[in-house]
Structure 1
Amino acid sequence: MLYIVLAICCSVLVSVLLKLARRHDIDVGQAIAWNYVATSALTAWVFHPSLETLTRPGAPWIGFVGLGLLLPLIFLALAASVRHAGIVRSDAAQRLSLIVSLLAAFLLFGEATSAFKLAGIGLGLIALACMVWRGGTGAGEGAAAWWWPLIVFAGFAAIDILFKHVAQAGTPFAASLQAMFALALLVSFALQLGRRFAGRTRFTLRDALAGLLLGLANFGNIVFYVRAHQALAERPSLVFAAMNLGVVALGALVGTLAFREKLSRLNLAGVVLAAVAIVLATRA
């Protein structure tokens with residue numbers, strides 16, 4: 001269980017770092033770009049992937065390219081969601097994306113369904129609606145507070161579906177991770193170079209260091225989650241449920257206690273419903 005706890009802490013730490021970035025005048029776009037320098041280097045160092053499999057016929061390059069584009073773009077969306085909607089809503093929306101992933105597994109990948117999973121999907125959608133509802137706010141603030149979590153929800157669901165597509169192709173996990181991180185690095189730096197040439201930003205050592213720290217937390221989330229699955233190989237549903245529930249719970253605690261995020265009763269009900277939905281959706 002230690003690996004699960006560490007993975008949960010690293011996942012929430014990513015949101016915390018994104019929340020703190022604005023306070024400390026960190027350029028989030030640059031930090032996310034440098035994050036992929038760290039994750040690419042750490043993947044090569046920790047997993048030692050064999051890239052020969054990427055050159056074989058049938059390698060899922062459509063999936064890799066899709067992930068290379070989506071990973072940095074949805075990371076930017078997560079940063080915007082944390083800024084406008086807070087850690088609680090953003091982390092819960094990210095974890096509830098498994099609802100769409102489950103639907104895709106049933107409809108596209110031929111996996112078996114059950115009454116519990118269908119109930120979890122339905123409850124998850126209700127939970128999402130409760131969490132993004134913001135009554136009594138200004139038009140601009142209210143729109144940003146519900147729109148960005150929805151983008152995070154849809155974006156992480158698309159990423160999960162692409163991960164399933166890549167996994168079905170049989171490419172080893174480490175090689176797939178190296179390919180998608182390398183492509184995400186190229187895309188994110190292309191975006192930042194575009195901003196630099198437009199005079200909207202300048203590269204600084206401070207932003208680079210912040211990005212490397214963000215990448216360390218991001219990679220920690222991945223590597224500890226993988227280690228948890230390896231340690232509990234016969235209980236994957238336990239790992240999956242504990243990870244998602246833990247992130248929702250810890251994100252709620254950190255958001256409300258450390259950052260004083262204000263949640264309505266409906267929002268709080270949504271967080272509780274999200275936890276119940278995850279339990280149902282991940283029940284074997």
Structure 2
Amino acid sequence: MDPTTHDVNPLVSDDAEDRRDLALVEAGRGGDAAALEALVARHQRFLYNVAARMLYGRPEAEDATQEILVKALTNLGRFEGRSPFRIWLYRIAKNHLLNLNRTRREEFIRFEAVAAGLAGAEDGALPDPGQVPADVQLLIEEAKLGCTAAMLLCLDREQRLVYVLGEILGASDAVAAEVLEIARDAFRQKLSRARRDLHGFMNEKCGLVNPENPCRCARKTRAFIRIGWVDPGNLKFAGARVRQVGEVAARSAPALPGYHGLCAELQRAHPFHEPGAVAERLRQVMSTTRFRETFGV
């Protein structure tokens with residue numbers, strides 16, 4: 001699974017890419033292990049970035065991505081080609097992510113809890129650069145990204161998936177509705193409600209969105225470190241060299257006006273993650289006797 005493989009955005013309709021997927025599916029069903037690996041390489045990044053925004057933490061997202069891809073590969077025989085492979089794959093992802101057992105930590109992420117956490121994190125000076133193992137500006141960025149990620153997790157799972165597909169990754173209403181198996185009007189209504197809930201909260205609490213709010217990332221960073229929201233030795237979001245989601249995601253609609261646009265851009269400014277250990281773990285699955293017997297590879 002070549003890490004240099006270009007990103008294929010499954011949320012953009014592309015007949016040529018759909019034909020490429022179909023050719024790889026047919027070759028994989030015929031026992032071509034390289035075709036199966038290529039199919040995984042084409043889609044794992046976007047799948048992982050959906051999972052990373054649906055779940056709490058990278059290990060959970062890696063597990064979910066692997067499980068989705070294993071489900072897809074072991075059920076390739078059921079793919080009938082009635083819709084593009086990318087739509088079929090993302091329907092598997094949708095069902096998997098919406099039906100996962102909730103973790104204890106996710107259960108307690110609510111708008112009220114985030115609001116209470118922000119209120120309890122006292123303002124303070126920046127950390128002493130000589131006392132922390134990371135650049136202070138990276139710690140501020142970590143505070144910002146971690147806080148806005150927590151706000152996203154306050155949406156219920158269906159709202160969150162709708163928002164991730166439609167707002168963060170830029171799926172058109174036609175593609176997102178097909179993935180979610182709902183009408184386009186229903187998708188637009190669900191996306192509007194998700195925006196209302198998330199953006200409304202951000203507008204009330206976040207100083208980046210509304211300058212009248214007193215909350216500032218730099219002032220909260222020391223407190224976030226103290227309460228464990230930021231770990232200077234293990235940054236989950238900030239990094240010196242990362243792509244933002246907005247750099248690789250589709251832009252299928254005009255920019256939102258006012259604070260709605262600011263909120264959306266803050267969410268799209270999160271890192272576009274590499275899927276970490278997923279590729280190697282999938283290789284291990286694909287090397288098992290049971291998998292080889294299934295595909296004759």
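As an exercise: distance in nm of label points 7 Å out along Cα→Cβ at positions 130 and 146, calculated from one structure in 1, 2, equals 1.6. Which structure is it?
For distance in nm of label points 7 Å out along Cα→Cβ at positions 130 and 146, the value 1.6 is produced by structure 1.
Could you figure out which one of 1, 2 the value 25 for relative contact order in percent (Cα under 8 Å, 6 or more apart) was computed from?
Only structure 2 yields this read-out.
Upon calculation of distance in nm of label points 7 Å out along Cα→Cβ at positions 50 and 274 from the atomic coordinates, which of the structures 1, 2 produces 2.3?
Derived from the structure labelled 2.
Upon calculation of semi-axes √(5λ) of the Cα gyration tensor in Å from the atomic coordinates, which of the structures 1, 2 produces 36, 22, 16?
2
On distance in nm of label points 7 Å out along Cα→Cβ at positions 186 and 250, which of the structures labelled 1, 2 is highest?
Once distance in nm of label points 7 Å out along Cα→Cβ at positions 186 and 250 is tallied for 1, 2, the winner is 1.
Kindly point out which one of 1, 2 the value -27000 was derived from, the read-out being helix-only ellipticity at 222 nm (-39500 (n - 2.57) for each DSSP H run of 4 or more, over all residues; to 500).
1
Quick check for you: by distance in nm of label points 7 Å out along Cα→Cβ at positions 58 and 90, which of 1, 2 is greatest?
1
Cα extents along the principal axes in Å, for residues 98-233 alone computed as 55, 35, 25: which structure among 1, 2?
Attributed to the structure labelled 2.
Coordinate-derived values only; no laboratory data. Keep in mind that what you see is a predicted model, and the values were worked out from it rather than measured. Cβ atoms are built from the backbone, for glycine too; each structure is taken alone.
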